Structure I
Amino acid sequence: MESHTYHLSLTWKEGRIGELSSPELPTHIDVATPPEFDQGVPGIWSPEHLFTASVLSCFMTTFLAVAEYSKLEFASFTCSAEGILAKVDGKYLMTAITLRPVLQVGKAEAIERGQRVLEKAEKACLITNSIRTEVKLEPRVHL
């Protein structure tokens, strides 16, 4: 695979708030210091949200590709994620992200295969493979 480049810009707006944009995308995202920190702003995406979201969205897109390649038929897919920020050796780190996918399949014989596809997707996710944060998978597959 060839390399790809993604362009982003950030413009400071006021206080602890900035606006994230890309010339490749039509929408802009406000980002801010999370409210747990001094002068943090509630109700606005934080770097910690975006970090967790990058793992979550990569997992979903990788799952969809692996499921298509594996010819796995499914009725629905949802996934929640929990990112943990902790202080380690005097530095704040995103220490763990737990992914909780819920996959609904139409046939009982697809349950085990769905589980395998979810596990393969987690192992193949390029964002997960690019970070040192521990990513845990807690999948549920049901009819």
Structure II
Amino acid sequence: MQVTFYELIVTTLEKTLPRILEKVYEGGLKAIVQTENAERLKAIDSAMWTYTTMGFLPHGTSKDPAEFLPHQPIWITTGDDNPIGATVLVITTQVYAKNINYERLLDIYDGNDSQNVQNAMERMEKYRQDGHEVVWWKQTLKGTWEKGK
């Protein structure tokens, strides 16, 4: 499995995550976004509707009517649920994912917080030791991305 880390430097998770998820959605894949709490879930949900004036990213949460569930390509949750059969897991919670049943894992963290950076480096090493391919993208001060080493 490929594990891709995104180190945020100049933009927030709520501004960056929709752009990353656009690529997942455009690739015809489904994604689960794990958040740490209901407040962050609400912020991400709102960002998905408003991040661009050109449209929105279709997504759902447990607050949506059950009949919408089969049509959701992105599911935002605070738990481990995968009711949409997603193949991509997006972690925003600073945790190491165990028992992964996904084809890809995206781990997004705040590069301005030294503890978050240290924790991410430890997770990267753990994923490598478990035999996963690890890719690391670091945001530049201009907001573009460069591949980490």
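From I, II, which structure was Rg/Rh (Cα atoms, Kirkwood Rh), for residues 4-83 alone = 1.09 calculated on?
I
Comparing structures I, II by FRET efficiency 1/(1 + (r/R0)^6) of positions 116 and 132 (r between Cβ atoms, R0 = 25 Å, to 0.05), which one has the largest value?
Comparing I, II, the top value of FRET efficiency 1/(1 + (r/R0)^6) of positions 116 and 132 (r between Cβ atoms, R0 = 25 Å, to 0.05) belongs to II.
Of the structures labelled I, II, one was used to calculate volume of the Cα convex hull per residue in Å³, for residues 44-107 alone, giving 95. Name it.
Label of the originating structure: I.
For relative contact order in percent (Cα under 8 Å, 6 or more apart), find whichever of I, II sits highest and give me its label.
If we compare relative contact order in percent (Cα under 8 Å, 6 or more apart) over I, II, the biggest value is for II.
I have 55, 35, 28 for Cα extents along the principal axes in Å, calculated from one of the structures I, II. Which structure is it?
I
Any read-out appearing in this document is the output of simple, stated calculations on the displayed coordinates, not a laboratory observation. Note that this is a predicted model, so its numbers are computed, not measured. Cβ atoms are built from the backbone, for glycine too; each structure is taken alone.
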